[in-house]
Structure P
């Protein structure tokens with residue numbers, strides 16, 4: 001098949017979160033399976049140009065119909081670690097992608113509506129006719145709408161769209177100006193509940209809803225999160241739309257790039273290790289203790305790696321820190337806060353704990369240090385309020401670091417409780433799970449992990465090894481996406 005991925009991110013050249021990792025990892029897996037994959041991305045001024053090889057102009061005069069006129073664009077082409085990427089650069093006073101940031105501008109809805117329009121116009125004018133167009137998140141939600149309502153009448157009637165939602169919380173709420181800018185000029189038609197009208201604001205359109213309504217197949221990034229979005233609170237108002245379109249909605253678990261995350265040959269580790277010989281893990285713990293100035297003592301090392309925000313259960317991260325210290329464990333945190341108040345909170349904690357030989361808070365992000373922490377830690381806490389998929393727990397399992405997770409989203413699909421998971425045999429269990437979002441629930445699971453570490457170290461090591469044997473690479477998700485593509489391709 002010929003597949004074109006259209007997204008606002010692709011790691012490592014454009015990465016603000018997990019979306020970039022997924023777009024790159026899935027594209028790589030599809031190519032390994034023999035499919036032709038191309039990516040269309042915005043040409044941000046602040047992206048990592050050092051990760052692009054052979055960047056050159058591929059299409060100099062792309063004229064994109066916009067706001068009753070047209071915008072002149074250039075399309076550049078280059079290779080990002082083996083993936084063929086096209087970057088769209090508009091030449092207009094709006095400077096859509098020259099903002100020094102990927103997201104966060106007041107006109108983000110307009111910026112990405114333009115990108116969606118330009119991507120389809122590029123496919124049309126360059127005579128590219130992929131079998132599958134794979135779009136991601138609200139930023140590209142208008143692509144299925146415009147393909148069905150406009151571009152299919154101009155020679156693109158055979159293209160089919162897979163639309164993947166990574167985070168339902170951000171949906172792209174906009175006004176009628178988007179319709180007029182893109183050429184979808186019929187306001188009464190699109191402002192209807194069964195098309196783009198937001199489910200709770202009759203005066204707004206919802207770009208993510210448009211993607212759900214018009215795409216041929218819609219998925220989110222884990223089976224359990226698909227259930228949560230449809231029946232629970234985590235559809236953030238789109239539950240009824242998902243119910244209406246349930247026949248084309250499902251969940252496919254994200255994969256992990258095992259070429260990047262592999263303790264056997266990870267260049268950032270002090271010592272490699274594997275399921276055949278896990279002894280290198282203790283050498284990495286010692287290296288981390290030396291690097292961070294921690295006491296060189298043999299006690300359980302607990303880690304948290306990720307954003308410090310409401311989604312990640314920041315109040316439980318804080319409690320896990322002090323509970324770990326109370327249980328004579330060490331605690332290492334690596335992450336940045338998304339809000340000034342949270343940053344101030346943890347900066348205060350860092351000041352208070354700087355002299356503690358069993359604790360280190362690193363309020364930044366460092367890829368090299370992240371790898372070493374994953375390898376050094378015994379336990380990793382993932383107490384998220386919601387987690388569509390989650391890569392942290394998968395990386396932890398890969399590195400023999402036992403995950404303690406809250407039972408939401410993809411965490412339920414990947415971590416199986418050591419004591420209580422009746423759906424898996426004891427030799428298939430790989431971590432500890434709690435369900436409520438209070439301190440007592442966290443302690444119930446984290447405390448059990450400490451009890452096992454202290455009282456039965458040989459069983460704790462066996463649990464580490466069981467986690468390492470799980471395959472959360474892109475192999476199975478890649479197969480599932482190909483199946484979805486084949487299904488909609490022949491509809």
Structure Q
């Protein structure tokens with residue numbers, strides 16, 4: 001048992017060996033940080049030592065920025081490469097800034113190439129050069145090659161540590177090779193079979209090898225059909241291939257078709273999570289949305305979209321101003337306007353979310369664009385008809401004015417249909433012009449639904465003389 005004084009002055013007793021459910025609870029984090037603050041590094045070390053590397057990484061993410069380096073000093077020998085590989089980018093960058101080039105080089109050398117690249121690529125150019133100079137020549141060459149590929153490409157994502165054997169080997173030859181070379185990677189599920197030019201011609205799962213007699217040739221048991229990943233393929237497309245073909249690992253090939261690395265499913269899990277979160281945040285204009293992101297960076301990412309939204313709101317206000325006399329003569333219009341715009345905005349957001357997801361997952365392509373647009377139009381018609389009937393009857397009854405009920409029903413019907421079309425056309429047009437449909441779509445869709453909603457409702461009210 002380890003006693004530490006919490007920051008609020010209370011004394012808490014925390015077991016050094018924690019059950020999994022107790023790890024990283026507020027009481028535990030407070031106890032660790034209190035021990036560090038009180039100079040009791042041994043107590044902090046005893047608490048953190050049983051944690052999995054991923055949990056240690058989470059502990060640092062839960063620690064306030066100004067206290068992370070003190071915690072790092074207290075548990076320095078527990079901060080191995082696996083911990084840094086699991087850390088949030090901003091937290092890792094903060095801690096790595098406190099290390100010298102040799103320490104960062106040692107950490108990177110302990111990792112697979114993909115994890116080492118993830119650490120080094122976030123460094124400044126000068127820091128990168130210092131770290132690379134401190135690495136062993138072979139490791140440095142592998143990292144430099146990876147950094148030469150575009151960001152978020154298969155070349156950055158892949159690891160170069162893999163097992164490749166020639167087709168003429170027997171199963172026994174391959175097993176002896178695996179057992180006789182300790183320097184080979186230990187994390188793999190299949191062996192790649194290559195021709196004399198080092199081009200992949202098939203794969204052989206470990207389960208097949210273990211159940212096959214030693215004298216059988218690898219070429220007789222390997223699977224010749226395989227999914228090859230071009231080295232410059234975007235990581236999002238790589239993730240889609242893993243999902244579509246249920247892959248565990250896949251070979252990465254360069255422009256000449258030579259095997260240069262492999263990507264495994266554990267990397268893809270991170271990519272899927274990252275891309276899904278990125279699209280959701282971009283739809284809201286919240287930037288990266290990381291709670292560890294510097295305040296200034298968050299401000300810059302968000303304020304530009306708020307400014308854009310301000311100008312679109314001014315457009316809606318301008319439309320309203322054109323109908324000031326109509327609103328003044330019938331105040332009920334002012335109370336009902338937000339309903340038309342708000343429901344239309346929600347309808348547009350629904351369609352927008354479906355369209356952006358379909359584009360991201362390649363469900364929506366040029367071959368089925370027309371069908372997708374027609375589908376969303378039909379959905380919008382049904383939604384618009386349903387909401388129009390409900391709002392029309394409700395407004396006509398409450399205000400005792402059937403004409404007003406009919407006007408708002410027609411305006412609601414029109415705005416929901418427009419919203420549905422905007423929700424599918426805006427992201428399609430942005431993608432057609434090479435822009436990310438998740439970035440700016442929501443601003444344009446909101447502008448369309450607000451402006452057209454006000455215009456339809458107030459325009460119809462004026463045309464039918466409701467305020468006369």
Work out the source of 1.00 here, i.e. which of P, Q gives that when FRET efficiency 1/(1 + (r/R0)^6) of positions 322 and 458 (r between Cβ atoms, R0 = 25 Å, to 0.05) is computed.
Q
Of the structures P, Q, the one that -20000 was derived from, the read-out being helix-only ellipticity at 222 nm (-39500 (n - 2.57) for each DSSP H run of 4 or more, over all residues; to 500)
Q
Mean count of other Cβ atoms within 10 Å over residues 402-409 gets 25.4 when computed on, of labels P, Q, structure P
When FRET efficiency 1/(1 + (r/R0)^6) of positions 146 and 386 (r between Cβ atoms, R0 = 25 Å, to 0.05) is computed for each of P, Q, which one produces 0.25?
P
At a computed -0.29, -0.78, -1.23 (log10 I(q)/I(0) by the Debye sum over Cα atoms at q = 0.06, 0.10, 0.13 Å⁻¹), which of P, Q
P
If distance in nm of label points 7 Å out along Cα→Cβ at positions 106 and 338 is computed to be 6.2, which of P, Q is the source?
Q
When mean count of other Cβ atoms within 10 Å over residues 330-337 is compared over structures P, Q, which one is greatest?
P
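Taken together, the values in this text are just the output of simple stated rules run on the coordinates, not laboratory data. Keep in mind it's a predicted model, so treat the numbers as computed, not measured. Cβ atoms are built from the backbone, for glycine too; each structure is taken alone.
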